[in-house]
1. For structures 1, 2, which has the highest computed value of Cα Rg over 2.2 N^0.38 Å, for residues 89-248 alone?
2. Quick check on the output: 55, 42, 33 is Cα extents along the principal axes in Å, derived from one of 1, 2. Which one produced it?
3. If you rank structures 1, 2 by distance in nm of label points 7 Å out along Cα→Cβ at positions 49 and 81, which sits at the top with the largest value?
4. Can you spot which of 1, 2 the value 19.5 was calculated from, given it is mean count of other Cβ atoms within 10 Å over residues 145-152?
5. Suppose you compute Rg and Dmax of the Cα atoms in Å, for residues 137-176 alone for every structure in 1, 2: which one lands on 12.2, 33?
6. Using FRET efficiency 1/(1 + (r/R0)^6) of positions 65 and 129 (r between Cβ atoms, R0 = 41 Å, to 0.05) as the calculated read-out, with 1.00 as its value, let me know the right label among 1, 2.
7. For the read-out P(r) over Cα pairs in 5 Å bins from 0, in percent, for residues 25-104 alone, a value of 3, 16, 28, 26, 15, 8, 4, 1 was computed from one structure; give its label from 1, 2.
8. Can you spot which of 1, 2 the value -12000 was calculated from, given it is helix-only ellipticity at 222 nm (-39500 (n - 2.57) for each DSSP H run of 4 or more, over all residues; to 500)?
Structure 1
Amino acid sequence: MIKSNFHTHTSYCDGQSTAEEMVKEAIKENFTALGFSGHSYTSFDESYAMSLANEQKYKDEIANLKGKYKSKIMIFCGLELDFFSDYEALGYDYIIGSVHYVKKDGVVVPVDLSPESLKDNVNNLWGGDWFNFTEDYYNLVSLLQAKTKADIYGHIDLVLKFNEANRFFDQTDKRYVNQVLEAVDSLLEADKIFEVNTGAMANGLRTIPYPEKWILKYINSKGGKVMLSSDCHNAQKLAYGFDSAAEILKDCGFKEVYTLNQSGFEPVKL
């Protein structure tokens with residue numbers, strides 16, 4: 001099992017565990033490194049994100065934990081920067097760039113809140129055309145590097161959170177496939193890292209990680225880089241699904257995944 005995780009949420013945002021609880025669990029599980037990635041502030045939705053005041057407190061606590069536990073584990077302070085966060089993210093060890101919302105006719109639509117709200121929004125704002133909705137989503141994904149300057153791309157096909165077994169739309173439809181490929185091609189140009197995210201698995205919403213296997217195979221065919229991530233909101237699930245995700249990566253042709261240490265991002269063998 002890969003013994004590191006860099007997509008971690010604490011009680012500073014929508015996580016259930018404190019930062020120190022996360023560190024203690026990581027040490028207990030013999031992790032070599034742990035990176036925190038609090039949700040960046042979004043003015044239109046404060047329900048899940050760090051407030052601007054808490055963001056500084058978050059930075060200060062992570063800095064303290066780095067020193068306190070330096071003999072046991074490497075700790076990094078990152079940020080999950082939403083596409084629609086409207087401020088410059090400074091002073092972080094790394095940035096995860098993610099799209100959690102789509103804007104349509106002045107309405108901000110969360111893509112991962114609930115299946116019911118997503119279905120209602122697609123019906124009301126996109127006339128029930130799921131492929132028009134996913135096109136708007138992947139247009140934003142394709143711009144993640146330009147907008148966020150991310151080191152890591154978070155759950156790039158988050159629109160599938162509630163769509164396992166094609167609940168709302170056919171994921172094999174050429175319109176959808178082409179949208180994904182165009183977005184992935186745009187991101188590949190920057191030579192950054194795609195995360196393989198088990199967060200929805202931990203919550204019982206998916207049986208496989210993001211991205212889908214066919215997307216991972218495509219990323220591998222183009223020489224793309226990947227990193228295992230649990231999108232952890234609860235310390236007890238810090239490495240949830242890593243074993244099965246690693247097997248999926250092997251099946252997709254990957255020989256290595258990336259991790260972060262004091263020298264920067266480096267590959268480790270699967």
Structure 2
Amino acid sequence: MSGMPRNKFRAGLETGKTQFGVWLGIPDQSAAEIMAGAGFDWLLVDHEHGAFELRDVMTHLQAMAAYDVAPIVRPVDGNPALLKKLCDIGAQSFIVPMIDTAEQAARVVSAVRYPPEGTRGMGTSLARAARWNAVPGYVGKANDEMLVIVQAETVTAIDNLEAIANTPGIDGVFIGPSDLSASMGYVGNVSHPDVVDTVSNALRTIRAADKYAGLLCLDESMVAQFEACGANFVGVGVDTLLLGNAARRLAASFKSDDNSSADAGY
């Protein structure tokens with residue numbers, strides 16, 4: 001018989017140290033395994049924007065399982081039917097995008113928890129998460145291992161941030177600077193002072209609610225500032241950019257006559 005899988009991401013956050021991670025958008029599980037051994041605290045499987053099907057998410061989780069790294073899944077949305085399947089294949093930590101209200105946040109919490117705390121459907125004999133019924137008492141323990149982070153990435157979400165963060169069952173809120181900048185009227189300009197101020201204040205609001213606060217920040221010079229505002233976890237890279245930028249730099253080092261430059265933006 002197998003023991004209950006523990007939530008590695010929660011354990012990392014509970015240390016009080018900032019947890020640094022990378023976005024995974026390449027569907028091949030070899031990419032996930034390479035990144036899993038790189039030394040990051042967590043890796044996020046991006047089902048929202050990456051070319052992932054459900055089976056691809058599962059193979060990524062399987063590839064990471066042997067490594068000391070915490071897996072997170074970002075589903076394409078908060079559809080309860082999708083969240084149920086992701087729970088069953090072994091996802092325990094979620095960052096759910098485009099949450100604008102406390103009511104939406106509450107529905108996400110309900111979808112990933114078994115009754116009486118939620119509405120997650122029973123199906124442990126088919127669930128990798130329960131080791132196909134090999135985890136004793138799985139349904140009585142699973143709720144405690146779920147970690148729900150919702151993503152605030154619009155002006156509406158920022159207006160409702162305090163209520164979202166204080167929603168029962170919500171463990172944290174992730175600020176999405178790219179979509180937030182677009183919602184604020186600064187499309188593609190995550191470094192605009194108004195955006196930076198809004199993100200900074202949002203992180204403080206989340207921490208004031210005693211919840212975990214995170215964001216994606218690909219500008220290394222800004223990470224310390226956001227940590228000072230309370231960020232507990234920070235995405236500092238994307239696998240596609242890491243591969244592409246390294247390849248372009250290597251090519252440029254041998255092709256000195258090529259004066260083109262690659263944009264490392266996000």
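Quick note: the coordinates plus some simple rules give every number you see, no bench work behind them. Note that the structure is predicted; figures quoted are calculated from it, not measured. Cβ atoms are built from the backbone, for glycine too; each structure is taken alone.
1. Top value of Cα Rg over 2.2 N^0.38 Å, for residues 89-248 alone goes to structure 2.
2. Of the structures listed, the value fits 1.
3. 2
4. Answer by label: 1.
5. Clearly, the read-out refers to 1.
6. It traces back to 2.
7. Of the structures listed, the value fits 2.
8. 2
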